[in-house]
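Pasting the structures here.
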Structure P
Amino acid sequence: MLGEYRITGRGAAEISASVERGVGSGELAPGQPLPPMRELAAELGVNPNTVAAAYRALRDRGVIETAGRRGSRVRPRPASTARGSIRVEAPPGVRDISEGNPDPALLPPLGDALAAAARHHARRPGLYGQEPVDPELARLARAGLDADGVPPGPVAVTSGSLDAIERVLAAHLRPGDAVAVEDPGWGSLLDLVPALGLRLVPVGVDDEGPLPDGLDRALRDGVRAVVVTCRAQNPTGASMGAGRAAELRVLLADRPEVLLIEDDHGHSIVDLPLHPLAGVTDRWAFVRSTAKAYGPDLRLAVLSGDALTIDRVQGRQRLGPGWVSRLLQRTVVHLWTSGAVDVPAVARAYGERRDGLVTALADRGVVAHGRSGMNVWVPVADETGAVARLLHAGWAVAPGARFRTAAPRGVRLTVSALTADDIGPLADATASALSRRPAFRQEGWGRARASLRTKAGST
C-alpha cells in the first residue's frame, strides 16, 4: 500500500511524525491510502488505540482525511500556486482588463483623510492597551449595517475581506470540514479554503446569486459553513435579490448550526439594495470592505457577527497583529464622514460601462453576465482559445480557471478601465474570439438573448 516507505514509531506522536515526514518528502503522495489502523498497529506492535490517536492528530492538522469504509489517505495538497497566477501577461500595446482593480479615477484622494488621521493621532496617540476598534469607526460601521438590515452585533476590524473570512472560518471549523462556496467565485477564497485544510463544496450561481437547489444539496451533504457574496459577485456580477434571499433564508433556517459568512465588498460601488441573510443561523459574520470604493491599499474591512464569533476573532487577533492600525481606521472615519465617495455617481459609472458591454455583446450574439459591480462574465466553450484570441486582438482578459471549481468555462472582463469608445471594439473582439457560440447551459442561466438585453438595462 505504501510502496517502499515504512511508517515507524511506538507512540502516537512518533507515528504521526513519521507520516508527516513521508508526506513532506514526497514519498507519501497526495491521495495515497494509509494502512488500516489495526493492520498498522499489528505491524508496529502497538495498541490500535495508539494508531487511532496518531491518525486523529494527522486529521486535525489537515495531513490526512478519512472517508468512512474507504479508510484514511493523504489529503490532496492545497494549490501551492495561487489562482491569481493563472493569468495573461499583457505585452506592450495590449489593454489589460484582467486584474479586477477599481478605476483609480473613481477612488477618493487620501491626502485630507490621512492628514486628519495624523491630527487625531497627535491628540491621542495609538498605544498598547487601547481598544482595537476606534469607537467612532465602530459607531459609523454599525449605523450603516443597521440601515441595511444587518442584525445587531459587535464590530471588529480586519485587514481586508479575506483576512476576516479566514479568521471567522478558523474560529469555528477544523481541518476536513466542508465549506460551501459560490462557483464560479472569488479565486482567493477558492485558494484559502483548501489552504486551511477545509473542503470546498461548489454551489452554482446565476444573476441572483447562489442557486437554492445547489445550496440545499450542500447543506444536506453536511457543510459546516457557507460563504456568499451579497452584491457585485466576483466574477459574475451577481446580486442577491429579495426573492432569492428569502429562498436561501428558508434553507439556512433548517440548519442553525451552520456558520454563515456574507461578503459585501461591493458596498459603496453599487446602488442595488442589500438583502442580508445574517442572523438566520446561530453563528454568522458579515464583512464589509473599503477596498473597492476607497482603495485596495487601505487594507481595512469591518466585520460584525454574533458575539461568540466576534469574540473568538478578536481574541485570536490579539495574539497576532493585535489590531489594525488605528491611523487607517481614523482615515476611513474621515472618508466616511466627509462624503468622499459619491456612491450613486460611482455606481452609475460602473453600471454604464458594465451594462453597455453586456448589451453590446448581446447584440453580437454573445451571452454575458454582469448585474452589478465592475466585472462581466462571458461563458465560453474553449477558454484557452478565447483568451489567446482576445490577447491577439489587443485585450488581456482573466481566464475563468482562476474562478471555477466545477462550473463551465468562461472569461472575466473588468470594465473599470473602459471608456464608452472601448465598448464596441471590445465587444467585436470578444464575438470574434468565440469561434463558435457556446451551447452554455447552467441551471439559472438558460436565458434568451432578449431577456439579457432587458437585464443589461437595469441595475
Structure Q
Amino acid sequence: MVNRPHLRPATGGSIRRQLVVQLLIVAAVLSGLLYLSVRGVADTAVETTQDSILGAATIAIAEELRGGEDGVSIDIPYTAFSMLGSIGEDRVFYRILVGGETVTGYPDLALPESPPGSGLDPRFFTTSYDGSEVRAAAVVRSVLVEGRNTEVMVIVAQTRGAKDAIVAQMANRAALLGLGFFALAAVLSVITARSVLNPVQRLAEAVGRRGPDDLRPVERPVPSELAPLVRALNGFIARLSGALSRTETFIAEAAHHIRTPLATLRTQAEIALRKTDDEATRDSLRAMIRAADDSARSAGQLLDHAAVVYRTDQRTEERIDLCQLARDMSDSFGPTADIRDIDLTTDLCAPPVEITADRLLVESALRNLLDNAIKYSLPDGSVAVTVGTDGGRAVIRVLDRGRGLSGARTTQLTGRFRRGTNVADVVGSGLGLTIVREVARAQGGEFRITEREGGGTCAELSLPL
C-alpha cells in the first residue's frame, strides 16, 4: 500500500458545464420560439391592417356607383387610392364588373373563388397579377339599371411589398430581441449553475479542510438534494474510522503476541545452550537462536512497515529539529555500534535544521537507515550521520564503509522483501529500505542509496523544509 496524496479522482465531465449547456439550449429554443411568434403576430397584424384599408378603399369605390336609365356611372374617389398609398408605395389594380361583364379596370385581374355576399361585406383573397403576388378585396353592390337590380362587383388589388417590408423590419427587431434574450439567458445560466453548485463546493471545501485525524461525521447544513450524499459520506467515514481503529489495535496486539514468544524462545534456547556439552545439540540450539532472531527481526519490521503505512494516512505534522533527532537516534544505537567496534559519529550543521513532518515517520526512517548501516558494516568500521540543507530541502545522509551495493540500484533495493546479493549471510527481512521509501513519499521527499568511493554506501533522505 502506497500513500498517494496528490492522486486525482477520475472525472466524467463537468456538472456545471452540462447544466449551462442545457440551460443555453432551452434559452436558444425559447429565443427561436419568441422570434417565430413575433414574426407570426407581426405578419398577421400587418395583413389585418392592410385588409382593413384595402376593404375600406373597395367599399368607398362601391359606394360611389350610381345606376340610371343609361347604365351604371362610376366615379372612383381619390380618397380610395390615397388610403391605399398610406401604408406604402405599392401598385394598385382594380376591376369593376356589371352583370358579370368588365366595364373598367384590368379585365384579367382574377375573381374570387366564391362571390362575396351582399351588404358591402368585402371578401379577401390572395392571387398573383403581372408577376407579383397581390392581396385583393371584392364587394358586390346592387344598383338599379333601367328599373332592374343589377349586381356590380368591385375588385381592388394591391401588391404586398410594403407589407413584406414592415414584416421584415419587425422580424429583424424580433431577432434582435431574441438575441438579447439569449445573451441575458446565457449570463443567467452561468450564474444559476454556479449558485446551484455552490453548496457542493462548500461541502467539498469543508471536508477538504479537515486534517488526517478528523473523522467526525459531516454535520454541515446542506440542501435536501445533497442529504443522501452526506449520509453516504458519513457512513463511509464511520466505516473507515472503525477499520483504522481495528488496524491500530491489531498492530499493537500483534507486536506484543509475536515478539514476546520469540523472545521467550530465544532465552530458553540460550539457557539450554549453556547447559549442554553435546556439540550437535549446541549447533541445533545456535540455529534455533539464529532462526528466532531472524523471525523476530522479520516480524518486527513487518509490524514496523504496517505501522508506517497506517501512519501515512494518519500523519500528525509538527516542527522537528532534525539535528537533535539525529543526535538522539545515534545515541540510541551507540551500544549496538560499540559491541561491533564500529565508530558511530555525527556531523550536524550549526544552525538547527527544522522541518514540518510526522516525528514517528521520520524516526522510523532514520532508525532503519542506522540499523542497516551498522548491520552491514564490517567490524572496526565506521558509520557517519550528517544533517544539512540543499536546495530548499533538509538532507540526512548515513554513510558507512560496509559491503556496498554490488551494482544494485535504489529501485531494486527499496522493493518489498528485496535484498542485495551480497548480504545473504546477514539476518534481514528486506523491508528496512522499503520503510524509508514509504516515509519519503509520505512526506513529499526523496530517498536514494549509492555506492561510495573506497567502499560502502551513502543513504540519502531529503525532506522539504
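Every number here is computed from the coordinates shown, using simple stated rules; none is lab data. Computed from a predicted model, the values in this text were never measured in an experiment. Cβ atoms are built from the backbone, for glycine too; each structure is taken alone.
Here FRET efficiency 1/(1 + (r/R0)^6) of positions 178 and 370 (r between Cβ atoms, R0 = 30 Å, to 0.05) was derived from just one of the structures P, Q, and that gives 0.50; the source is P. Assuming -18000 is helix-only ellipticity at 222 nm (-39500 (n - 2.57) for each DSSP H run of 4 or more, over all residues; to 500) as calculated from a single structure, say which of P, Q it is. The structure behind it is Q. In this comparison of P, Q, the computed figure 3.1 for distance in nm of label points 7 Å out along Cα→Cβ at positions 154 and 266 is attributed to P. A value of 18 for relative contact order in percent (Cα under 8 Å, 6 or more apart), calculated from one of P, Q, originates in structure P. With percent of Cα pairs over 36 Å apart as the yardstick, tell me which of P, Q scores highest. Sorting by percent of Cα pairs over 36 Å apart in descending order puts Q first. Of structures P, Q, which gives 26.5, 81 when Rg and Dmax of the Cα atoms in Å, for residues 202-289 alone is computed from the coordinates? The structure behind it is Q.
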